[in-house]
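Below you'll find the structures, each written out as structure tokens.
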Structure I
Amino acid sequence: MNWHLVTGEFPPDCGGVGDYSADLAQALAAAGDTVHVWTVRPASARQGDGIVVHGLPDRFGRRSRSTLEAAWQATPGIVLLQYVPNALGARGANLPFCLWLHGVHRAGADVRVMFHEPYFYFTLVRPWRNALALVQRAMAATLLRAADTIYMSTETWMRYLRQSDGHRRFQTLPIPSSIPSSPSRALVDSYRAQIAGYESVVIGHFGTYGDHVGAELLAVLPAIHALLPAARFALVGAGSREFLDRLHPRAPDVASRAWASGRVSGNDVSALLRACDLLVQPYPDGITTRRTSAMAGLKNGVAIVTTSGELTERVWTESGAVALVPAGDSNAFAQAVARLTDDAGARSALAAAGARAYERHFSMPHTIAMLREAPAGLS
């Protein structure tokens with residue numbers, strides 16, 4: 001198979017979609033396919049291991065469209081757009097690119113779209129964004145007509161996309177973790193010693209500590225500390241040290257029991273996760289299949305306590321991959337953590353269930369199987 005992977009982010013650019021696109025390209029190439037990646041950078045093509053990375057001349061503007069059309073005619077294949085509306089340039093309002101892609105589909109190309117995000121929501125808080133939200137709804141509706149197969153990072157997007165078009169083939173492609181899962185035992189032990197040694201339980205969190213999840217942590221961690229005063233907290237990931245600074249004045253007793261990694265390599269993240277007894281991943285809208293911070297814990301075989309909210313999909317309750325508590329209930333969250341801390345058998349069983357669910361539902365091999373087995377789009 002030939003693939004034309006179109007993405008607004010790709011290494012060396014940072015970003016979750018860029019990392020995902022790189023992992024996807026590598027996995028498709030490893031399966032024996034040829035992958036052409038089309039992105040804003042690098043400025044010139046480079047090739048290796050079945051992947052050719054092409055730099056576009058502008059940010060999905062007129063010259064990019066001409067370049068892409070010529071390439072797709074010369075090398076026919078499946079066109080797969082990694083869609084985040086703000087990554088297509090034009091300040092998130094690139095309706096011309098979406099209309100052009102619709103024309104490419106009508107001309108006979110097998111066009112598929114992966115929706116990482118659908119569009120901005122209407123809001124009273126930032127009313128100036130409502131015009132952009134309207135344009136992005138038009139973009140989504142156009143892309144739904146431009147593809148016979150629609151992929152989504154979470155089945156929750158179905159609520160929004162079905163409103164625009166109910167006649168396409170929808171499939172959920174969870175976002176796998178790009179974090180490795182085979183650190184050395186020595187590295188795991190080294191981090192464990194830095195955090196607490198083996199005399200205390202270590203409760204970890206992995207993420208970027210943004211405003212929403214950070215606010216949840218500021219409520220959850222003190223509640224856990226009240227029930228488990230001897231526990232240590234491992235804060236893993238970029239932004240963790242800044243979060244620890246915010247935690248000090250709010251909950252000094254908790255902060256004195258916490259250790260923060262800051263930004264570290266993927267292999268170090270893997271070792272840090274495995275150095276924890278369990279992970280706490282509170283999300284205000286609930287865990288979803290696009291939460292790569294939780295995916296990293298599942299992939300590394302660590303038990304997870306997380307939240308169920310308005311965006312949480314059925315797979316989480318059906319698979320038993322995580323321990324779920326209602327979003328916003330910090331006391332229930334702390335009690336779930338305490339129960340698992342006291343029951344090593346239950347904690348081990350939960351970790352094993354999470355690892356099985358990851359391989360079955362969320363891993364990159366699962367993604368590749370769904371992509372390669374999908375029937376060709378009908379023009």
Structure II
Amino acid sequence: MIEMFTARTSEIDEFDEAIREIKEQIDFSAMKKYTGGLIFCHVDFVESGMVTALCEAFPDMAIIGMTSMASADAQGYSIYDLTLTVLTSDDVRFDVGMTNAINPDNYETEITSLFSDICARSGGEPDLIISFMPFVREVAGYEVVAAMDTTCKSIPIWGSITYSVDFNYETVQTVCNGRNEGAGLAMMFLSGAVEPNFIVCSLPERNISRHRAVITKSTGCMLYEINDLPVGDYLANAGISVTKENLNGSPLMVYYDGQTEPVALGFYTMFDNGAFQTGGEMPVGTSVSVGSITSAGIFESAEMGLQKILDRADRQVTLLLPCVTRYLMLSPDQESEMRLINEKLATSGKSFMMGYSAGEICPMRGPDGKLHNRFHNYSFCALTL
């Protein structure tokens with residue numbers, strides 16, 4: 001059994017005051033044998049040293065965290081706050097670690113080294129991994145997830161690419177036990193009797209075209225042809241105009257390995273030669289369709305995800321990482337999804353924590369009945385334990 005507690009503070013510079021606020025919200029005398037912590041925060045909390053001070057104030061708690069556009073728990077929601085989750089258990093162990101700065105040349109070896117190191121300290125392989133990974137321009141998010149999947153032997157991984165308040169990813173930070181690293185990848189091992197429930201809701205069905213096509217030319221995340229046509233021509237024939245200015249409005253729904261539930265992936269870059277860089281792997285022969293992002297669709301998918309959370313009445317832990325694109329596309333009422341989440345979950349009497357993600361990591365069950373670690377865009381992702 002795991003117990004979950006949350007606290008939040010808006011105090012960036014007065015370390016003692018922030019720690020006092022957190023101790024007022026969480027009874028640390030009630031902690032069990034093992035304790036882990038998760039932090040979502042505005043980048044100012046990292047730059048001021050507040051996150052380091054907070055980790056040092058609780059040396060017996062294994063903590064990882066990330067900067068985010070905004071965060072929420074039962075006490076409220078804001079761009080400017082720090083939200084802390086404390087997980088404590090007598091039979092589930094929490095162990096953490098973080099890589100050095102990763103790059104195209106070292107990310108696989110860094111992940112392998114991190115996994116081996118935490119396994120050695122924890123006494124074996126975990127039952128679940130929570131991971132926060134950096135945005136690295138030269139390494140696609142799905143490549144990092146694939147490397148983690150291989151190294152971690154397909155153990156379920158749930159987490160996010162870090163984000164911040166600037167659109168260029170210049171201030172993103174990953175945190176582990178008081179250390180912060182702009183290009184660091186952090187992991188928390190959960191070892192013991194965990195029963196994870198993974199929730200992914202991207203677009204409602206009415207926002208997904210019923211017309212399926214097939215990828216006919218691609219390399220990794222580079223997409224060249226669909227149904228033997230250049231991507232732009234295929235989209236134009238379908239009545240969809242995708243330009244460099246509106247790339248975020250039309251996600252590609254990818255049906256990996258013939259599964260019925262698609263993975264939503266974005267168009268990242270449109271090149272002059274007609275190629276598109278996408279958010280994930282585009283295997284030749286894979287079925288795809290095109291979706292559309294609307295405010296109504298964002299709310300509908302959030303409602304679907306929240307209902308799946310509420311349906312699990314025995315949940316002890318609830319963590320949410322919706323895509324930050326959802327937040328941005330809800331302008332001018334950008335806090336409306338956070339407000340909905342807070343209204344639905346705060347009244348349930350169960351703790352929860354939410355942060356916005358720049359790319360979601362969440363397993364999905366395939367036609368073989370097994371969970372497969374997947375990288376997502378645009379999605380409402382949640383984990384309950």
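Given that distance in nm of label points 7 Å out along Cα→Cβ at positions 20 and 316, derived from a single structure, equals 1.7, which label among I, II identifies that structure?
Working: I: 1.7; II: 3.4.
So the calculation was done on I.
A value of 39, 22, 19 was derived for semi-axes √(5λ) of the Cα gyration tensor in Å; which structure in I, II was it taken from? Let's see the in-between values first.
Values: I: 39, 22, 19; II: 34, 22, 20.
Of the options listed, only I reproduces it.
Which one of I, II has mean count of other Cβ atoms within 10 Å over residues 68-75, as calculated from the coordinates, equal to 14.0?
Working: I: 14.0; II: 23.8.
Of the structures listed, the value fits I.
Give the label, chosen from I, II, of the structure having the highest value of relative contact order in percent (Cα under 8 Å, 6 or more apart). Each step should come with its number before you reach the end.
On the way: I: 13; II: 20.
Top value of relative contact order in percent (Cα under 8 Å, 6 or more apart), among I, II, belongs to structure II.
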Distance in nm of label points 7 Å out along Cα→Cβ at positions 244 and 260 - highest-scoring structure of I, II: II
Suppose helix-only ellipticity at 222 nm (-39500 (n - 2.57) for each DSSP H run of 4 or more, over all residues; to 500) works out to -7000; of I, II, which structure was it derived from? II
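Each reported figure results from applying straightforward, stated rules to the coordinates on display, with no laboratory input. Not measured: the values here are computed from a predicted model. Cβ atoms are built from the backbone, for glycine too; each structure is taken alone.
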